[in-house]
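The structures considered in this document are given below.
Only the coordinates and a few stated rules stand behind these numbers; no lab work does. All of these numbers come straight from a predicted model, not from anything done at the bench. Cβ atoms are built from the backbone, for glycine too; each structure is taken alone.
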Structure P
Amino acid sequence: MTDSWWKKAVVYQIYPRSFADSDGDGMGDLRGIIDHLDHLAELGVDVLWLSPIYPSPQDDNGYDISDYQDIEPLFGTLETFDELLTGAHARGMKLIMDLVVNHSSDEHQWFLDSRSSKDHPKRDWYWWRPARDGMEPGTPGAEPTNWGSVFGGPAWEYDDKTGEYYLHLFSRKQPDLNWENPEVRQAIYAMMRWWLDRGVDGFRMDVINMISKDVSLPDGRLSTGAAYADGSASFVGGPRLHEFLQEMHREVFRGRDELLTVGEMPGVTVDEARLHTDPDRGEVDMVFQFDHVWVDRGPDPWLLQPLQLTQLKAILGRWQAGLADLGWNSLYWNNHDQPRVVSRYGDDGPEHRVTSAKMLGTVLHLHRGTPYVYQGEELGMTNYPFGGIEDFRDIEALGQYRQALDLEGRTPEEVLTVLRARGRDNARTPMQWDDSPNAGFSTGTPWLPANPNYPEINAAAQRADPDSVFHYYRRLIELRHTEPAVAEGDFTMLLPHDERLYAFTRRLGGTELLVIGNFSGDAVRAEVPEMENAELILNNLAEAPVDRTLAPWQAVVYKRTV
């Protein structure tokens, strides 16, 4: 074990446009975050992670950046940002920025220069290619490869100014930067140093494992019935990824203490994560993997699949074992791209919402790794009751809906059923501060409406209620800060074949913690001898288990000397 501070830390993700609106324009802003720093300090979190706040056309809610060294006017100014940073630091919290450098906005000056001429010095700062051999540029099927975009449609956009296509793995307004060009990399590193010099404490790096591409750009595998191919074999974990990350570490992070770097890496394997997070290799401190939030997805993306707990345990257990001796895990249920976990893996009905929200938090936070709390998770916020497609704002949902109906022959209700349950907008409805109009988020019309349940589920009510989800999360966070076995202990999975109970131990020296969570609406007996002669130190219900039987959605943590 090293004494890395972030092993005992808890990170809180803020989605600025949905957190708090200080000026009544319906959009959250930096002043709104400043106004609620005391809420975060009371919760006890150590790090704030801000989703992008840079200038942006907002095609993908700020993940399309048009200027890396300024603040989006909707959110505030650099001076307001400095005030936020100072306020966080004064309360003992660090602040990390979202780094989005796989792609920029098509309105960034770099891209405007690149598309202006084939001869411009910045032409190869992005991926430009001619039409497929023998095909007329701009016609269907003439794209340089058959890859599909994550947001639906082709991954190539024809630009008639120069008669070539540019690559965009996401929106057509998010052209991919060409990391093969050393000038691109040096410009990015200079920008990162600029933010660190300003006082920022690190970065969460968006889809950072897509920055290295197979330069031959081969066609991908086309699945039956699919309109476009999956090209991920050519850009996920590409051939120079480790080289680029190590160069970034040398150029930006080396010699700067107390930073946190986390890489979002869809499709990353345990073996790859060991390399990425090995401190001797100098890449990143931890990665975000997606296996556990894809466990309820079947081979048909438009068919909901219930959670199978044994699969979830196998996945998280594999990651715990794989990074036990080298590297580090990040732990999360929620973020801006995932639906609300209490609606997904818990029970968001009135009888069990609070209990299941607490249980899910217990199981997650007691794993080995650094936990991430997404705004509203500490309140047990739920999915929004979406109606038709007109209720959605997310570019991914809208693009996938059109593709599913127009190209894949799906019915509207078939697609909407999945989007209601899994859509990203579930995480993006306004933070629920109190029972005043719009949940206290804004005095204007919010860019997304507040969940109708805000009169019952809000921060003001929960801070006043000692038995609330909020105060339970405070105790979870405090346990990580005060009990060394939570941060540093070994992890051992128990009951791997049980479909209702999630149980494991954490052990450090002579201290052992036993964690059990009931993922069901039934009372279940836990066949674990570790409960004998142990002290119950955390319980999400008033009553302790009797005869080892956990009530529906109950979570318990025992401690004993071994």
Structure Q
Amino acid sequence: MAHAHDTERPRTYRAEEGGTGERLAFVDRYPNAARITRLTLGVSFTALLIGAVLGIVQALHRTNVFRGVVSSTDYYSVLTGHGVLLALFFTIFFLTGIFTWGTTKSLERRLPSSRFSLAWFALMLSGAVMTATAIFGGLVGQVPFEADVMYTFYAPLEAHPLFYAGLAAFLVGTWLAGADWFRTYYRWRRDNPDERIPLQTFMVLTTMLMWYIATLGVAVEVLVFLLPLSLGLIESVDPLLTRTLFWFFGHPVVYFWLMPAYFAWYTVLPKLSGGRLFSDPLARVVFVLFLILSTPVGFHHQYADPGVPEGFKFVAMTNTMFLLLPSFLTAFTVVASMEYGARQRGGTGRLGWLKALPWENPAFAGMALAGLMFAAGGFSGIVNAGMNINSLVHNTLWVPGHFHLTVGTASALTMMAVSYWLYPQLTGKRLQFYGLAQVQPYVWFIGMGLMSNAMHRAGLAGVPRRTAEPQYQQVSFDALLGSVAEMRLQIAVGAVLLTVGALLFVTVMVGTWLAERGRGRLRVDSHLPAPISGPEDSPRVLDDLRLWFLIAVALVAIAYGFPIYSMVADGVFTPAAPPFPV
């Protein structure tokens, strides 16, 4: 129960459907948190829309279906914009929104300062605008900005200073957002010294501890090397060092994208299934494992780099394989929770219970389909992580095929799906265009299935990634992999369906935002039922965030200490032989 001084005075009384009449809608109980969440989600959805448009332009140009929008030179600005807007801005703005909601709701406390919350949002937004301006400046004549460095913005590629300054501001904004959630937690802990950390807040805090560790690498890369280089303050940098610093951050950011999806799968999806979370302790174990294992894995992106000792590449591969454990635990826990809910709804049989799940509910369907697609992405990721087999798919279309299954579906589709359930709570409005919402997850799922399937097969045939020209002179195809024409068509059709899916989602969100706030009860029950196995069934050491943070730092020091020391000892501003690109 919240303390009296923690609860904001509601502006309007609204009972939640399925509730007792005593609970207030989130927008009424915590208007400041609801406002920040709406703002972050609004920016996130805008980035999704723009990124989706850039994606269809890119896909049609590369497959030679339609090349009349951009030139092959400008293609790389489009590719950079597509990656940065979707992989960074869409995902992370959404994360800050749902984490603000989850922290406030699970702790039953308002944010410490609405001005501070608006400040970190404004800093993130200004950074995103600066970065986007640098990217799209290259597409506009007579504009002195350019940033054709793609999402992986390490040397020797160089962008306009505005690009790096924007990234730095955006990054600091995320740090301050995390500080906001920790401040809220510390105030709660002061009044509840013996309570277990609520699960949603536990997920938020462990994710942010991982983020604080992982972003040290990219902060040093941008502020010490790339920004001074672009300003002309230094003449050169070591490309291998900047690549290493980027991938110190570049793989953990994948889990930063995925954590909002895990957050929703563990806490919202069981409810929508009609039941409860199977195990709170397993969920905590999963997030602890992500905290300690996410960062010391970056060298598996640098298997082809001759400047990294082979032994440390092996350590990275081993740590990456260990990361399969939290994914398998998640698959077990979430599926068990869904089965429990389905059987509560009357489902029977070994597999017959699947029919009892609410597949007509867009929030449930989107999250369930996203989880299914994530399983496929996990298997293709095992190939990427293996030191030997990685050489078969390195720098091919297999790689974007893989991360379109992970960030492009596991994260993106879950974020869209949970928004159908969350957005009415943030606005006090009924979800509009419900029929479109019901169709949208299936359109996205089919589109991604087509596009990613063709990308994986093309990668096995050796089709390169990051090229504007559909030329495959040294690529061999056989009956198993299919023809070039068939793969091009499948990628193009899949990309069109994905764009349609994004447009359907944005239509529903904009329609809901513009709708009038109706009278009567909200058509959503935001109450999350208690897990079958609660936190009392797990040891309290799981809540010792300092312990897990220190272990994570120690593993990072073991994985990266000697290699980075060797690179720095050779001279950080001395140009080295360019490594093989990834």
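Upon calculation of FRET efficiency 1/(1 + (r/R0)^6) of positions 84 and 428 (r between Cβ atoms, R0 = 35 Å, to 0.05) from the atomic coordinates, which of the structures P, Q produces 0.60?
Of the options listed, only Q reproduces it.
If we compute distance in nm of label points 7 Å out along Cα→Cβ at positions 132 and 492 for structures P, Q, which one ends up with the highest value? Walk me through the intermediate numbers first.
Details: P: 5.7; Q: 2.9.
Once distance in nm of label points 7 Å out along Cα→Cβ at positions 132 and 492 is tallied for P, Q, the winner is P.
Computing FRET efficiency 1/(1 + (r/R0)^6) of positions 92 and 268 (r between Cβ atoms, R0 = 25 Å, to 0.05) gives 0.80 for which of P, Q?
Among P, Q, the structure yielding 0.80 for FRET efficiency 1/(1 + (r/R0)^6) of positions 92 and 268 (r between Cβ atoms, R0 = 25 Å, to 0.05) is Q.
When FRET efficiency 1/(1 + (r/R0)^6) of positions 212 and 396 (r between Cβ atoms, R0 = 35 Å, to 0.05) is calculated for each of the structures P, Q, which structure yields the highest value?
By FRET efficiency 1/(1 + (r/R0)^6) of positions 212 and 396 (r between Cβ atoms, R0 = 35 Å, to 0.05), the leading structure of P, Q is P.
Among P, Q, considering only FRET efficiency 1/(1 + (r/R0)^6) of positions 348 and 412 (r between Cβ atoms, R0 = 41 Å, to 0.05), which has the greatest calculated value? Don't skip to the answer; put the middle values down first.
Values: P: 0.95; Q: 0.75.
Top value of FRET efficiency 1/(1 + (r/R0)^6) of positions 348 and 412 (r between Cβ atoms, R0 = 41 Å, to 0.05) goes to structure P.
Please state which of the structures P, Q yields -7500 when helix-only ellipticity at 222 nm (-39500 (n - 2.57) for each DSSP H run of 4 or more, over all residues; to 500) is computed from it.
It must be structure P, since only it matches.
When FRET efficiency 1/(1 + (r/R0)^6) of positions 244 and 316 (r between Cβ atoms, R0 = 35 Å, to 0.05) is calculated for each of the structures P, Q, which structure yields the highest value?
Q
Where is distance in nm of label points 7 Å out along Cα→Cβ at positions 164 and 356 largest, in which of P, Q?
When distance in nm of label points 7 Å out along Cα→Cβ at positions 164 and 356 is computed for each of P, Q, structure Q gives the biggest number.
Looking at relative contact order in percent (Cα under 8 Å, 6 or more apart), point out which structure of P, Q has the largest value.
Q
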